[in-house]
Structure 1
Amino acid sequence: MKTYINKILRYSLILSLSMYAVSCEDYLDKSEETNISEEEAFKNFINFQGFTEELYQCIPDFTNRYWTNSWNWGEDEIQSTARDFHFGVKIDNGDFWGWQDEHDGWGAGWMNASNANRSNDRFAKDLWKNGWYGIRKANIGLANIDKMIEGTQEEKDLVKGQLLFFRAWFHFQFIQYFGGLPYIDEVLPSDQVLTNPRLSYHECAEKIGKDLREAANLLPIDWDDTAPGKNTLGKNGLRINKVMALGYLGKNYLWAGSPLMNKESTGSTTYNTDFCKRAADAFGELLSITEGGQSKYALLPFEKYSDNFYTTGQNWQIPGGTEAIFRGPYWGAHGSSWGTAKQYQPAPVIADGDVKFLPTANYVDNYGMANGLPIEDITMPDAESGYNPEYPWRDRDPRFYNDIVYDGVKCVQGSMPAEVVQDRYANLFSGGSYRNISTGSRTGYLLYKFIPINANKYDLGYDWGYNLNIHVPWMRLSDVYLMYAEAAAVAYGGANGSSANYGKTAVDAVNVVRDRAGVGHVAAKFLTSVDTFMEELRRERAVELAFERHRFNDLRRWLLLIEKPYTLKKSIEFDRAGSFDTEDPTNNRVLNIREEVILERNFSEKHYWLPLKNADVNMYLEFPQNPGW
């Protein structure tokens, strides 16, 4: 850590302000050569906001950091075998050092990049270097907040709220992967040798919570309703607001209350109910605002569900709609079309490229039935849920059909050359043309949550790159409902528990998410205890938030990452039986359905935390390496 803090802290405040003058040239309408004093830089809202704007440039775009991108590291996804440089493959091999740029030969990771900077280059965004830079910058701003002598109280609150949010947000991103760290809440002198000790997770969470609570108190629900925000009316969607601060306040407390983090701080492997209560209250405050019509945030209707993740035919239109709570800037319109989009389609069958990311069969099992009941065993009929292993694609959760391409789905809509027309439909049965461990499907499924069905070389051809923007949000509203449900159930005694500041119970919140998708409510048998409800809630998170970068951290904080069956990655195997229905593939009958283990991850306790950089932990004794590394 010191390596990257001190590279910045070594320089004076004046140098930081010179960098600000260059990076915010457009905002301030000043020439690149202009140098300004501290007093000038911070004296009014326009100047101070220009300084603050660079913090948004520090947010990584994990969706588009490289040509192809790995961000799902639980048991949810497996990569084709053509390449092995992505961090997801390294995790499968137990090599958690792979998040670091010195262990990443291709420079593909979004957590650490050798060329990290605050430019508009999506390839230059990382979490580690830009995060520490952002913390330093936020502290500089907070140390100079009283220099805004020409600003109104509203303007001062807007700037201070953003600075507090970013200081907290970057610290939170770090500690969820590495455990407790020093909380840097002052501008450290450049000539000072660091001795800041690592705090416990709970100690860090308290400091993060204090910053986020103050940020939420200072920031508006909607910048469009403020006097300064009217100068950029209709273009304030990404600016930090009260709802964002409350969302991360709740998430910070829920994570602190989770078994892994509670164990790190207290030795107990149970939930910490005090932190969960505070989480439920923060989420309850947020949901009261959104449901009360005070904000623009709302769940998208299911027919527009994909707007959360991608847009087509809209130049520079960032996905997210009304549901995305926190997103970073989107750099390079349509850039994801040439890499990210192609990582989900089999090559050379209907797409180019060789790196492919596939949903594991065991994870797809989480997608239960439309009536809301889970599938207990894919090889056995289930009279209660209605699942039939001979027709395994029938009557499934509607999100299954939105996210997953299964055998027989029509993938190419338009004309195809005669010699490849047999590949119009997904041949994902055992031995089918879409099944290829190197550049096709290893698992019997394809992931289409982030791309339209016609994003292939036949339907949209080589021009389709001009029509697609993929950008997965960091937090969206349905996640808040499910985090509230988890926190409220733990803090208030089960599925019918609720925060005092919000009218819905834990199970009500889950059912709000299910109602949007047209899925049956949580069954009564899951409401009998906290443990039984948590089982179904975890399945609901697996489905609603599938492949959105949540699963790895969820399994870690629940102390499940190193436990079977979560260490397994499987394929689905079956044979087609009888005639093939091209109009409705759910009518296709299969035989000999089963799952086979592709790999088993050999994890131990040390794998619950990522290793810190050796160059950092060797700087001073008060900053030790994580256990086992």
Structure 2
Amino acid sequence: MSKSVLRGMAGGAQKLRRAALLVASSSVLALCSISDAHALKVFGITLFGEDEEEIEVINPVAYNAAIDTGTTDEDLAERLQNAASLVNDDEQPVSGDLGLVVKAREDRDRLVAVLYEDARYGGTVHITIQGRDLDELPINPTFDQTQPVPVTITVVPGPPFALGSVNFEGAAAGRNPANYDLIVGEQAGSRLILKAGEQLLVDVKAGGRPLARLTERKVTADHPTQTVHVTLGVTGGPVADLGTVSVKGARTVEPDFIASYSRLDKGNRYSPEQLRKASERLRELGVFSSVTIKEADELTPAGTLPLTIEVSEGKHRYFGFGAEYSSLDGAGLQAYWGHRNLFGEAESLRIEGEVSGIEATTDVETFNYSAGITYIKPGAFVPEATFEARLRALSETPESYEAQSVIGTAAIAYELNETDLLKAGGEIAWVATDDAFGENEYLTFGTPISFERDARDNELNPTEGYRATIAAYPTYEAYNGTIFSSFEGSVSGYLGFGEEDNLVLAGRLAAGTLIGVDELSDIPATRRFFAGGGGSVRGYAYQEISPYNDANEALGGRSYALASFEVRARVTENIGIVPFIDVGTVSTEIVPDFSDIRAGAGIGIRYATPFGPLRLDVALPLQPYEGGSEYGIYAGIGQAF
């Protein structure tokens, strides 16, 4: 029986990680960059100017390269083609004859790695330069450069190998290989084996063993039977609790606050997941440009694991502007200034102003205006609590009403666990409205309470999980001496299909009701329910869906129900197509009577970026109002829900 032991898989993993890091870094830099040659690029596309200056190549050698992938598998052929830099870069000369040989050897390694990833462990890659085999060339080769040097790459992929056996040793013994996608009889590419080894180590560490190490990773190909045999071993080490937490790199943020807010100083049992979440938690504060949590190489005599949080502080002051556009509601502009570390414990202060409705009307007096100031104190009282205070002034002129408001709020948000958030506070609002019920003023005192469970795998582009919210808003209106309360709830769910989640089904349901008063006019227009627009039923104008009186004036409602469904299909690595339908109804009754159901349908395009997908949706109202909107175009960042 002929056997060959496959080596270099660990090196392959390092190359993959370096490549992934390079791609991610390049994507961010290419998002919006101006090179030394004064070229403007957006998403890697040169809009004007020239590309980056060419780098001078010493002793340039021109060559022509061709590749025979040896396969009818289009996916494998494409990956082999992409891995052959000799072919992709053949218009760029290399530096010297030796440079051509080095490039060829690197290509061969990459091509073999592609074959291994496809479980083709018997495949070969043969490269000739000017008719001579790569392995037979002298140490310092010389080529005839009177014309481009011909390079030929011949790939013989061979058959894919099936997994013959799997053996887990040490602390990994007894685990089910199928849980790591290692199934006897099925193909097992090198990337799958590497991933299984990494996950094994994570799972052993998750048992509270910080010193666990991967000690064995052996892959043996049996060519006569076209099978591959895998052995993975892990040494566990002792179970340990988290020990002392030290902080390095902090300049203006208090180290004690960093340690406390990380929640690693509670002496809990060690787990990699806890460290990952602590790192994310600190990054979300916005005050650090980088956060690294390092584990000690050994335990203390007491059996605990010391940790070091290394941070690099970013700029604390910032300013900027934003813009949004809807064909129905016009354009909006926003400007803001903020400070991320006001008193040394990541307290944030943000002052912002916004104007919207531009182009929806030409009268500047009917634009929507808002200004506000927000203060947020993370880790208020306990690390899990966040205090937020906000003061806002608004002038709103949607089609349904005109309103001027001054609103002050203060609230505490408490993280019950990693997915559940409870928020409660108080609000005082003065509102003056001009709507279907005439001109009215209101002074309200409310105590909004909400609960959120966020089990999505990604906030901006979820592919799995769900998000659910419920909210209650008891309110006392002082001028009329009335009491009313609103109750709202929503749930959205996501289900991905395929290994890369190239198809995601997304759905959302939402409903709300207002109770406690006899007359609808006793409720401020800003608290009544409307629907329509990018956040509810696309295709209709903002707040266009509403009960109307005999004069065709929008009243707003006491209750509503909404439903949305999207099919998010990724057609290329960066581009996705999203057909969708939204349905909604608003009623003057405390429970929707569904006597007037409005629906909008359309299609959207998504462009993936490092900070979330860019969204562009076009929708048509399926039951348009007479004289109402005929279509809607919406743009934004992140998925619609």
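Structural remarks
- Label whose coordinates, when mean count of other Cβ atoms within 10 Å over residues 166-173 is calculated, return 25.0 (choices 1, 2): 1
- Among 1, 2, structure where mean count of other Cβ atoms within 10 Å over residues 158-165 as derived comes to 17.9: 2
- Test item: relative contact order in percent (Cα under 8 Å, 6 or more apart) calculated as 6, pick one of 1, 2: 2
- Label whose coordinates, when Rg and Dmax of the Cα atoms in Å, for residues 126-333 alone is calculated, return 18.3, 57 (choices 1, 2): 1
- Which entry (1, 2) yields the derived value 79, 55, 50 for Cα extents along the principal axes in Å: 1
- Test item: log10 I(q)/I(0) by the Debye sum over Cα atoms at q = 0.14, 0.19, 0.20, 0.24 Å⁻¹, for residues 102-173 alone calculated as -0.59, -0.84, -0.88, -1.07, pick one of 1, 2: 2
- Parent structure of the calculated result -10000, given that helix-only ellipticity at 222 nm (-39500 (n - 2.57) for each DSSP H run of 4 or more, over all residues; to 500) is the read-out and 1, 2 the choices: 1
- When FRET efficiency 1/(1 + (r/R0)^6) of positions 422 and 614 (r between Cβ atoms, R0 = 41 Å, to 0.05) is computed for each of 1, 2, the largest belongs to: 2
Every number here is computed from the coordinates shown, using simple stated rules; none is lab data. Worth saying up front: this structure is predicted, and the values here are computed from it rather than measured. Cβ atoms are built from the backbone, for glycine too; each structure is taken alone.
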